[in-house]
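Trainee: What follows is a set of structures for review.
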Structure P
Amino acid sequence: MSVDGTGVVERAPGSPWALPADPRGWPWWARALGAYLATRAFSAVVLVVVAQFQVANYWTGAKPSYLRFTGLMWDASWYRMIAEHGYPAVLPRGADGLVEQNPWAFFPLFPYLVRGVMIVSRAPWYVAAPLVALVVGAVAAVVIYRLIERGAPRAVTARPGLPLATVVLLGLFPSAAVLQIGYTESLALLLVAASLLAIVERRYAWASLAVLALGFTRAVALPMAVVVVVHGLVRWRASRRGEDRLTVPDVAGLGLLAGTAAVSGVAWPLICGWVTGESDGYLQTQESWRGVREIQPFVPWGYVSRFWFGGWAPLILVVGFGLVIACLVVPAAWRLGNELHVWSAAYLVYIVGAIEPGSSLARFLLLSFPLGAVTAGLVRRPPKPRRLSFALVAVLMAGLQIVWIYNTWRLTPPSGWPP
């Protein structure tokens, strides 16, 4: 291996699978995988250490193994229930007549994918689920690297190395440990990135397949529909100016994609209603997880913030939402391509309107991964300050990930448990 006069690392002859010792000479996909696996190794170490502080609880014994800690805790057991037993035909109700928590709140693609692996490998859920999540996340990292390259060319020109930096910050995000846990985040991340990449590359049939699968993975297909509409409008305006001819196949593909996004956004609630015989069964199931059962868009942020912050709640909300808006309007955000910028904005507005904020919020923010590119692109040059700012952000996120795993993933059972 040698470095030529342009600073490009040349690969020494040998096996086509051999990688140079210097990562700068690796193929782009190998750099993406290397960054992903390095951050996953960091999370694995933190999870193993934190597991030593876990007491006996609803799902595991004290000090569980890595695989049991990542494959059985929290919602992973709901996904396990779906993989092993499917969905109930009748919604369970308590003595008060209200629908209780049940598997219909969780989408089927991830648990059924793991079920297939379990059948083929004969591995138990707690082994198969974390490993499937880890592998799917690796594919997602490669797709995200390519998406930043293709979908944000101005940002990449302004900040060299942006695709790799985005993958690193994604892997160090405070809640990124779920990418190797028996949760659906890694699959949702892959399908969101694949949908956006296919739209950027104008492969609308492939985008339709990814968006359809997304509708059975997480309830985020509707903000993707916003991306499709904006993408179509931008192409239509460019076509009218004679800059980008919109062909009949293009129009048909965009129509198919828009229709698929709309259907994908409501398919699972409709299936839940059809199977259970209760048209609003999915909505009632979601209500069972909320502190206030009535679902009203945006309202939960008010009462949840008052519960946690009291009189400081309005100020906390203004500052928090202000920081989010700032991430979407800084120059680094405008350098993203339309698809990445619109997805970030539409998705954030969607989760603010749709969720009751709680411990899951940090996980949900993983899907706004283009903001990692914004963060990495805030400082462009000279190289030394750029690297220093990136290192500081990476260290901060790694520290917050330790905090998140210890305080959120580790369960402290109520007094008197086990009975």
Structure Q
Amino acid sequence: MIHVYTGPTLGSAEPVLCTPQVRVHPPARHGDLFDPSIAPGDVVVLLDGAYHQAPALRHKEILAALARGVRVCGAASIGALRAAELAPYGMTGIGRVYHAYAHGEIDGDDEVAVGQDPAGHYTRLTWPLVNLREVLRHAVAEHILEQHQASELLREWAAVYYAQRTTGAVRAACRRIGSGAFERWLMARLAADEHFGDVKRADAIEAVSTARTAPPRQASPAPTAGCWSTAYSRRWARLFTAPPTAEGAVPLGLRLSYQRLFDAAYPAVWLAWLEHLSRHPGPGCAGDAMALASRLHRIAPHAATLPAHLAFRPEPDLTDPATKALLLARETPADRAALTRYLDANQSARTDTGHCCEAISTEAARHTLLRLWNTSPAGMPAHAAACGYRTTQQPLDELKMFMTGLLRDQNRLHAPAAR
């Protein structure tokens, strides 16, 4: 499958995209490449990305995709920029915009950035500098402008904030430097061909066509997990990876949170995972394989009663099948159904009343958590650590995600029967 992330650069109705082997996505944003439908061997064609109205796609998300066997190529817009930055790690760049970045001819984000229709139709409202450079190249070649005039116009346009670089602003710059003939020429060319000078579109079509006919080779060997995996990337994976289940697709991180909060026996699950990690250290992990008790004795030979969950606090990587299986070992379909119900309750409350779960007081969350864990305030830190939490505040923040639905369930349970 070829996954194409596009918006203003290439409309979804473009013929090159209209084939069963291509799946069209909106502009890429933070978390999109953790989509479970992107399988090893698939190709991602990164063209457009969100960066102003939503968190941008991180470099390490691309490295994570490469490391699991996904081929990633970039062109035209943010894809060209990311490909120029990540070519040494396996991302492939295609097209003239990519080559301009890769050879240092351009370097700014605003070379490709455009203002978009706020209604979400991804219509381009402004000119990117790379397209204006292409227009000027044609104008000089056709003797409409002298090179020094073209350079002056480019400086004028570059001084305009990217979101304000409309056609009106482009024409105003022409008038400021007395380039009326060029302005008339440009408007005539656009009237004859609405895509005149659109080098981004041409590159995007080339990239998708290449992926369809001959999937791009990686620029260099794909990175191994040890090259890119950090606590941040593992956290992102938990937040965004949502494999489908019979009860719906819910991020793995929320499924882990539910188990840690609602399963009274979860400390034993966490301890079993620590034992597995000690006996099967993964790539990039220091130390030999050994029993957890032996590892504890090695680091603290005189602290025989030191709990393993206090000595070792790794950040779990739920994209690892063994880790996922161990940490969700006691999860049931009823757990997933309750989790889905609680998330739906959050959305309903937000839509109906404007209430958001983040506004729930920490004291209310603490009172609820003490009951769930059947512990005292003094015992809460120890139980939190035994479930793999690094701070006592972390489970309180996570519980707020489930409290609206939990309270609704309790109210239904205790409501008087209807006559």
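Computed from the coordinates by the stated procedures, all read-outs in this text should not be read as laboratory data. Small disclaimer: the values here were computed from a predicted structure and weren't measured. Cβ atoms are built from the backbone, for glycine too; each structure is taken alone.
Trainee: Compare distance in nm of label points 7 Å out along Cα→Cβ at positions 261 and 405 across structures P, Q and report the one with the greatest value.
Mentor: Details: P: 3.6; Q: 0.9.
The maximum falls on structure P.
Trainee: Now, a different point. Quick check on the output: 183 is volume of the Cα convex hull per residue in Å³, for residues 45-164 alone, derived from one of P, Q. Which one produced it? Intermediate results must be reported in sequence, preceding the final value.
Mentor: Details: P: 183; Q: 115.
Of the options listed, only P reproduces it.
Trainee: Among P, Q, considering only relative contact order in percent (Cα under 8 Å, 6 or more apart), which has the greatest calculated value?
Mentor: Going through P, Q one by one, relative contact order in percent (Cα under 8 Å, 6 or more apart) peaks for structure P.
Trainee: Suppose FRET efficiency 1/(1 + (r/R0)^6) of positions 109 and 181 (r between Cβ atoms, R0 = 30 Å, to 0.05) works out to 0.95; of P, Q, which structure was it derived from?
Mentor: Structure of origin is P.
Trainee: Determine which structure produced the value 0.45 for FRET efficiency 1/(1 + (r/R0)^6) of positions 85 and 245 (r between Cβ atoms, R0 = 35 Å, to 0.05), calculated from the coordinates; the candidates are P, Q. If you can, show how the numbers build up before the last one.
Mentor: Working: P: 0.10; Q: 0.45.
It was calculated from structure Q.
Trainee: Comparing P, Q, where is Kirkwood radius over Cα pairs in Å highest?
Mentor: Values: P: 23.1; Q: 25.0.
Of structures P, Q, the maximum of Kirkwood radius over Cα pairs in Å occurs in Q.
Trainee: Here's something else I'd like to know. Taking helix-only ellipticity at 222 nm (-39500 (n - 2.57) for each DSSP H run of 4 or more, over all residues; to 500) from the coordinates of each of P, Q, which one would give -20000?
Mentor: Numbers: P: -20000; Q: -15000.
Matching structure: P.
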